[in-house]
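Peer 1: As structure tokens, here come the structures.
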Structure P
Amino acid sequence: MSETTDRVTVEVDGPLGVITLRDARRRNPLSSSTMKAVTAGLRRLDEDAEVRVIVIRSEGPAFSAGHDLGELVERTLEDERAIFATCTELMQTVHDVRQPVIAEVAGMAFAAGCQLVATCDLAVAGRSAKFSTPGVRIGLFCSTPMVALTRAVGRKRAMHMLLTGEAIDADTAADWGLLSGVVDDADLATTVRDLALHIAGSSARTVSIGKQAFYRQIELDEAAAYDEMGETMATNAMTCDAQEGMSAFLAKRDPVWTDS
């Protein structure tokens, strides 16, 4: 499968689904049409049984500079609500799809672009990448990016980024928890592909169970989380792939996944 719009490409590369932001000249703003295209791409890849991991990447010098501000000027309140509802739908879809979603971050990831990085299950950046929530400087506080950012880096660091609008570098972003890895710019694409293929080697059913369980338990108190995850592990253990994986380990052989 390969689908292309003016600003987004959705491709299947073996077990990987790749969504590429292509509006490089404008630094890949998350316009309404772009957000809808990415959301639709995620849902199509979710339905493809052969796709085991999804990568979101970009062309040009920026991962994403954030919302298309031209869409936010001289609009009605209902227009504004619709834009941010579209953004929320995109972020929630990243978590809803069964596959892990990896952000491959080259260049700047600002405002809603930073929100998308924070939302993805994993995020690897080139060392020259920068991250910022600069809305406060133009009178539009990054309130929706704040949701994902706070959950990724914690309260004080999120507030520092939100209140100052200052950019942080990739090493700082990794130290704060916004990224899962930082590599030299020249190694970014290869590193992300290797990571995605490594994850794709596991049972797709098991990975999907684990991803959904992660987001269910993360906001629960400890006792409720253990109750929920105990039941999850018990039902996971009954799946064909779990039985196969444990049997293969005991027999010192490679497992054969059926994704069931």
Structure Q
Amino acid sequence: MTQKVSIQTIAQWSRGTDWRLGLPHTEEAHALLWITKGQARILLDGVQRGLGVHNAIVIPAGSVFALSPGPQCFGWVSLITPRGPIMMPDRAQVLRILDVHNQAELTGLLEAMQRETNQDRPFANEALAAHAALVTVWLRRAMIADQTETRPSAAHRLVMAYSALIERDFRLPKVMADYAAELGVTPTHLTRVCRQAAGMTAADLLVRRTLHAAREALEDGDIPVSHVAGLLGFGSAAYFSRFMQHHTGKTPTALRKAAQGAAAPV
């Protein structure tokens, strides 16, 4: 399998809709996010934190995250598929880059990748891969220089485990209490630690992951609504419709029609 590399802005990554980044989900590719302007909030491995200028964030493929950029936020994201010569960390990283030379070096590499993407030049894919390899060298050096990583607390480890279970099983007809039982804690305790770490309840985290999957299936695909409901563990299409109406204000059919209308050429 050929390893794929791409570069885009945060705005391009969101494809013009807040839910694509703002609801918890995973990516099939590793992502390196570089904030160059403004602020954002990220939920990563069950922990919510603020981001600012010159933060570099590694989101490994398959890691649950949600990103909420502020109105003035600008940044780049490089996506690199796994299983290839360009190696990315297998653990999430949030790095604050203070050295101006390191800041300029990463910005320059990402801007060079963007130029290769925008210009129709021979061997553009090879050039992208070469720049991405240099980006990962920069990243490994930055990780060595960063001394802020601490051992996760027990609460953090619990929320990370809960996030991983959600990603594994959110398509099954399981409620939050089922996950709490599997983790060996009470629903009350799980809710408390999720609220502290993620800024939302344990039930909200599960609902939002389901919402992202539902909207992606409805707005990007054309399988029948009843099939989407079944794939996500809902007992009936009617229950699924009520769920979507409650959380988005629109029925599944209305969401699909709105997305198709927005995508239609003028």
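Peer 1: Check the numbers for FRET efficiency 1/(1 + (r/R0)^6) of positions 43 and 163 (r between Cβ atoms, R0 = 41 Å, to 0.05) across P, Q and tell me which is largest.
Peer 2: Largest one: structure Q.
Peer 1: To test your reading of the models, identify which of P, Q gives 0.60 for FRET efficiency 1/(1 + (r/R0)^6) of positions 75 and 107 (r between Cβ atoms, R0 = 30 Å, to 0.05) when calculated.
Peer 2: Considering all the candidates, the number was obtained from P.
Peer 1: Related question: If distance in nm of label points 7 Å out along Cα→Cβ at positions 131 and 179 comes out at 0.8 when worked out from the coordinates, which of P, Q was used?
Peer 2: Value 0.8 for distance in nm of label points 7 Å out along Cα→Cβ at positions 131 and 179 corresponds to P out of P, Q.
Peer 1: Assuming 7, 29, 35, 21, 8, 1, 0 is P(r) over Cα pairs in 10 Å bins from 0, in percent as calculated from a single structure, say which of P, Q it is.
Peer 2: P
Peer 1: Consider the structures P, Q: one of them gives 0.30 for FRET efficiency 1/(1 + (r/R0)^6) of positions 35 and 235 (r between Cβ atoms, R0 = 30 Å, to 0.05) as calculated from the coordinates. Say which.
Peer 2: P
Read the figures in this text as sums done on the coordinates, not as results from a lab. Everything quoted here is computed from the prediction, not taken from an experiment. Cβ atoms are built from the backbone, for glycine too; each structure is taken alone.
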